[in-house]
Every structure is written in C-alpha cells, then in structure tokens.
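Multiple structures follow.
Each value in this text was obtained by applying a stated rule to the coordinates, not by laboratory testing. Model, not experiment: these values are computed from the prediction. Cβ atoms are built from the backbone, for glycine too; each structure is taken alone.
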Structure P
Amino acid sequence: MTNTIEVTRPEVARDGLSRTLSTSGGALSTGWVVQTQQSVVYDVRTRDGLFDGNDRELIEAGATGRSATLRRFVVVDETVEALYGERIRGYFAAHGVETHILALDVSESAKTMQSVFDVVDGIDSFGISRRHEPIIGIGGGVLLDIVGLAASLYRRSTPYIRVPTTLMGIVDAGIGAKTGVNYSSHKNRLGSYYAPKAVFLDRTFLASLQPRELSNGLAEILKIALVKDRRLFELLEAHGERLIEDRFQDCEAAGEVLDRSIHGMLEELQPNLWEAQLERLVDFGHTFSPALEMRALPSLLHGEAVTIDMALSTALSAARGLISEADAERVLATMRALRLPTSHELCRPELLWDALQESVDHRDGLQRTPLAVGIGDAMFVNDLTQAEVANAAAWLADRAAR
C-alpha cells in the first residue's frame, strides 16, 4: 500500500514565508515554500557621440553609491580599441576615472568560457567594489555576451553596462538580458539571463563598420519587420541599400528604422525576459540557423545564418499558403538588396531536419516554429514534416540558381 502525503496545516508568517505541516505514513514533517520576486529595471538610451562630450551618464550609470575615487573596469573589442581607444581613454581621463581597459580579440569561434575566464582574471586583478563599480563592455554582440556572463558569475552578480558598437548589438544582442558562450558545436549552450544596469546606443559607431557587418545587423531588423511590422519592412525595401551605403548616418529613414526595430524587439522581450513562454516571435529565423551557423563557421555571420533561416521559413509559409508568392518574392528581393544570402551549400535536407530537432529539444519538446503570415504577422506551428523542409530547401536552391 502506497503512503500518501496529506497537508494538514499551512502557516504563513508575517514575512511571507509559508510553512507546511504534513503527515506521511503516520510521521509528521515540516516544509517551507519559498516565494520571492526580483524586479528587473534597466535603461536603454540613445546617446550619439557618447565619448565626445561632458555627459557623465555612462560613468554614473549602474553605481549604487559614490566614492572619493572613481574606478571602472572596461572590456573593449580589439577592433574598437584600435579605432576608438584613444577617444575612450580620453573620456574617462577627462572625468578623473581610474580605468583598466582589457582589449579582447573576439569572434564566434572565440566565444568560449576561456574568454569569460580572461575577463574574470582581469576583474580580479584590478579589483572592484561589488556594487559601486559596474563593469563596462564596449563592443559587438559577442563581446557583450562574454562580459555579461562574466558579470553574472563574478561574486554571483556584479553590475555591468553595455555599449554596443555594431548594428547587431544595437538592435538585438545589446538590448536584452541574455548572456552566453558557445560550447562544443552548440551555439550559446552556456549562459544566463542577467540584465545590464543600462545600455547606451551610439549610432556614430556604425560609421566605421564594413558593409557586411551592417548587413549582418539588418538581418535582425528584417526579422522584426517580417513578423510584426509591415511599415518597417517597407522602409527596408525602399531604403535598405542606402542605409548600408550611408552607414545609418544621414539617410532620412535611419532614425525610424532603428527606433521601430529596437522598440519592436523590446516590446517582445519585456513581458518574457526569462523566456518562460517558449513561443517567441523573436525566434523567427532562429529555428535552423543555430546549427547552420556553427557548422559553417567561419563562413557565415550570425545575421547571414538567420537570413537563410528566414528565407527557408518564407518558403515554408508560401507552401502552406500563409504568404502569397508575390510577397515571398518581395521578401527574397529585399534580402538580396540588403546583401544577405538566401541559401548555402550546407542547406541539405538532412542537416536542416537535424537542426529542427535540436530546436525542438531547446523548446521543450515542441517545434514552436514561427512562420510569417503575409508580411508583418506570424503564427506558430508544431507540425512541420521532413518532406516540407526538404521541399523548402529545394525551392530556395532553385531561386538562388536563377
């Protein structure tokens, strides 16, 4: 005969901690139910020319108290250091901040725990106050992921600030709460949800980016456009090539494109920051791409892999009648105008099907695959078949060969 547990008396203390008394097989046992909430608040601010003026916002952000000596540990992408290191050092010196700058050589291949340990070694050597001296990360999405994970682990949580310097960082990687590094052949397999205290978005950094890096970030903007913002798609369709040529500096559409994409991303992230809900519009383009990107390293950038995934998803939508043939062709034409790939030699049916199974594991046993419905809307499906995926890959390959 199986003994059952019968809760006989719950008690709630004045501090909110509840205690339960129960019997099991005649024995009395005591238990506690611990419930708590953590408020997550962080600022995302646009500040062009962040390191050029007398503005102290960056120095004061994230600090919970003032001290006689200002100190900051700053992690910078090596490329950013070469281009802007003198300006960054001058800014901190002008405000009397004792600064240690660690320059990291970062890439998707170097997005590992060793890079996290390099940051931790630097923090430990410099020494920081746990609450009053936030770490500052200045660089692209890979660097910000590494710094964020290091901050989440160091003394179990140390405040940090993000200053993204790439388009991908400004519209995607820099404004959320996720941190992470790759493990083995898996993208972002190790990580945490750890929000920065503040994010500063400085569009002037984009002036030094190469066209391919701009296209890489435009992929994430296109993602938001296809699943929730038709106006944003139309802006990309009309001005995408100019945005790349102008590097988002003077093009009349640049401000609206950035505002709409950032707002759209934050609108999706805010109510689901810890991903308790696994049906996420921002996963559009991220069903097949993680496996494709890791297997193609270093030939594909993140946004390029995402675009191939979005093209494949568009083919799946077209086959199901969710998007018209004409609109599907508009989507592919816009991808090409943004100088993004729509196919790759690795897009073989067996690899794509395996990639879908990896996403099923990540999404708790269901496909939860976002597919575009027209342009600017989406739905989730759980019944994609191997034949559908193979046919979509063939549909893309046929158009790429024309």
Structure Q
Amino acid sequence: MKKRFLAAVILTLWGMTSMVNAASIKLGVDNLNSHMKLFAGKRAGLITNPTGVDSNLHSTIDVMIANGVKLTALYGPEHGVRGNFADGDTITTFVDDSTKLPVYSLYGKTYKPTPEMLKDVDVLCFDIQDVGARFYTFISTMYYAMVACKEQNKTFVVFDRPNPCGGMVEGAVTKNKDLQGFTSIGPLPTRHGMTVGELALMMNKEWGIGCDLTVIPMSDYKRDMVWADTGLQWINPSPNIPSADTALVYSGVGFFEATNVSEGRGLTKPFMISGAPWLNAEDYASLLNSKKMPGVLFRPAYFTPNFNKYQGKMCGGVEIHIIEPKIYRAVAVGLAMVMATRDLGADKFFFDKPEKVGGVWGIDVMTGDGLLRANKLGYSEILATWDKEATEFKVMSSKYYLYK
C-alpha cells in the first residue's frame, strides 16, 4: 500500500510540473476523470503494456491509482505488462515489483481470462496501443477479454487510442473460419482502419459478444490522422515495431513472416528493410519503384541479420521510405513485394508449409485468403478482389466509428 500511495503522490506532483503537452489530442486515459462513475465502489483490473500511458507519458497504472481507482490486478498480453518478453515467449503469473499487484498472463496457457484471474475484479480495463493490422495480437487479447467479461458478468472498459496508420482500410477479409484464430481474430480486413475502441464496439455487436462495454473516447482525434498528426510520443508496442512508420508498413511487409524472405528481424529497422541472400537489391528496388505506388520509394539495401532468418548471412533487399503516409497503401505494397521476391527468386522463394498435413498455410492466415499462394491471378486482379472486400467491410464497420 505504501508503494501505491507513493506512486499516487509522485504522479500528482509530476502532473503539476508537466504543464507542457505537445499532443494535439487527448487519449482515452486522459479523460478518465470524466468517467469515474464507472469505478465507484468497484474493483478494477487493467490489461496493459508499456504503451499504456497518458499523453504526458504517465503510466495508466499510476493514473488509475492516482485518481482513486481501486486497482486489484494487472494482465499482460504478448510481451507482457512491462514489455520485457520476446515474441512468442510464454508468460506465467507473478507479482508486479512496483505495485505488488498480481500479474496474470493472457499469452500463456490461456488467452482468455479465467474465473480465477477475474475473481477480484468488477471492471476489466484495456489500454494498449494497436498498430492497425488484423494479425497483431493485442486486438485478439481484447476480444477474448470481452468474451470472458460476458461469461463472468464483468464490465469491460476500453481507454481508446489512435490507429497510428489512419483510417484507410485494405486487404482481404478473413471469412474462412479455418484461417481465423489468435493471430487472425475474426472476419477483419488486413488493415482495419479502426481504433481499438471502435473495434470493441463492432466486435461486441457484430460478433455477438454482448458484454457490458464502455469505451472512453479520445478528444480532438480525427479519423484521417496518422501518428505524426497526434503529437504523441511513440512507444514500442512490441520489440520489432520501433517507430510509427514501422507500424504503417507492418500490415503488408508482415506477409514475409510466412515466407523464407527476411522481414528484417535482427536489424535496427525491422519490416522497413527486408530481403534474402538470393535477391539482387538493385533489381528488387527497380522492379518495385517501376510500379509507382503512392507515397513510397524503395532503396536497394544490403544487410546481415543479427538473429532470426539468415542470421549472420548477407542479404540483398530494399528499405522502404515512406514519402506520404496518408496515401501509403501498406497491403498493396506488401502484395507487390511478395510477388516481386517470388518472381526474382524463382525456385529459391517459398511459402512456409503448414506444420501438419491438412493444416492451414501461414500465408493464407496473414493475407486472409489463398489468392496470393495460388499464384493464378496477377497483382491487379488480387488487389481488386481485396479492395472490394475492404470497401464492404468499411461500409459495415462505419456505423461504429466514434470519430469523423
């Protein structure tokens, strides 16, 4: 209790000295004090990670405590509450050093909070920065938490945050249930163009969850904003998303995770640089630049990953340079890049095969269908199919938009 009281005092004093705020918007957590009725006489849990901060970089954990919320438990997604676990690491239950609160893992034996995990909680909150891609697992964690709240009669609260990639919608909608799962949670396009709060509202209604849901919205946020427009500081939501530009390209370059092409893990610019030992960097960059895709240029790049694919081997590839983020089409670029590596790599390129006979292909999960792997349609034909599905999704989902 002493540490929690001290945290509240420090935060209050810190807030008094943090009068300069360059942010042009207010986050959901910045508006907490206008929604305190939600927490009156209630015990609260918080799903969060290092991105869970207010616009002055105060931890949401500390903000809730300082505002008198009775915080009784913390919950960590992939990478953990403090962000100190690597991709795919299994995380167990432990006690948080700072708050002395129990920390339950939602990326271990279960993705969904169990009754034991929520026994001391009346209101479960979510405050994590998403990157706008279907296969980024934080929105899957939110989905399963909402389902648990419905089953266990708990209230679910989302502190809303920006979509760092703006409101553009792209990519195939994963309609095949065999392709849905924790890394592709439900019928979403690759790039959904929604905030986490809007996604929660849509999931709750369209996917039939029906939990007691409240979204605490942002103030002064506009739908077409990219990260630079918000004035907020970037905090890595996971180890390999070190910048807002990385978040923007991830929806497309992430396709390489299901291939034998390096997506740049093991470099200081993951996803911004990609390639393979058998690619000629100049030919690759020339082919991509010839397509004249909006808002982007490609530079030939040679690199040697420190870990992951091709560790210690020289690779040829490209670095993505985003010239205009608001018109950059991440999925269209990702499709072009995969098709280009397949064309240039000939028999050296391949998609990762399923782990078991009859299993689904990873690339199908990533893209949302089997069109790219089938190799029967050209770039424009695949893109047209995906654009049609994205447009249909945007029409349906727009009724849940909180921002113009």
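Listing for the model above:
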quantity	calculated
Top of P, Q by FRET efficiency 1/(1 + (r/R0)^6) of positions 115 and 267 (r between Cβ atoms, R0 = 30 Å, to 0.05), largest first	P
Identity of the structure behind 16.6 (criterion: mean count of other Cβ atoms within 10 Å over residues 251-258, calculated), options P, Q	P
Which of P, Q yields 2.6 [distance in nm of label points 7 Å out along Cα→Cβ at positions 139 and 315, calculated]	Q
Read-out mean projected area of the Cα convex hull in nm², for residues 299-362 alone, computed value 6.3, structure in P, Q	Q
Which of P, Q yields -8500 [helix-only ellipticity at 222 nm (-39500 (n - 2.57) for each DSSP H run of 4 or more, over all residues; to 500), calculated]	Q
When mean count of other Cβ atoms within 10 Å over residues 219-226 is computed for each of P, Q, the largest belongs to	P
Kirkwood radius over Cα pairs in Å derived as 22.9 - corresponding label from P, Q	P
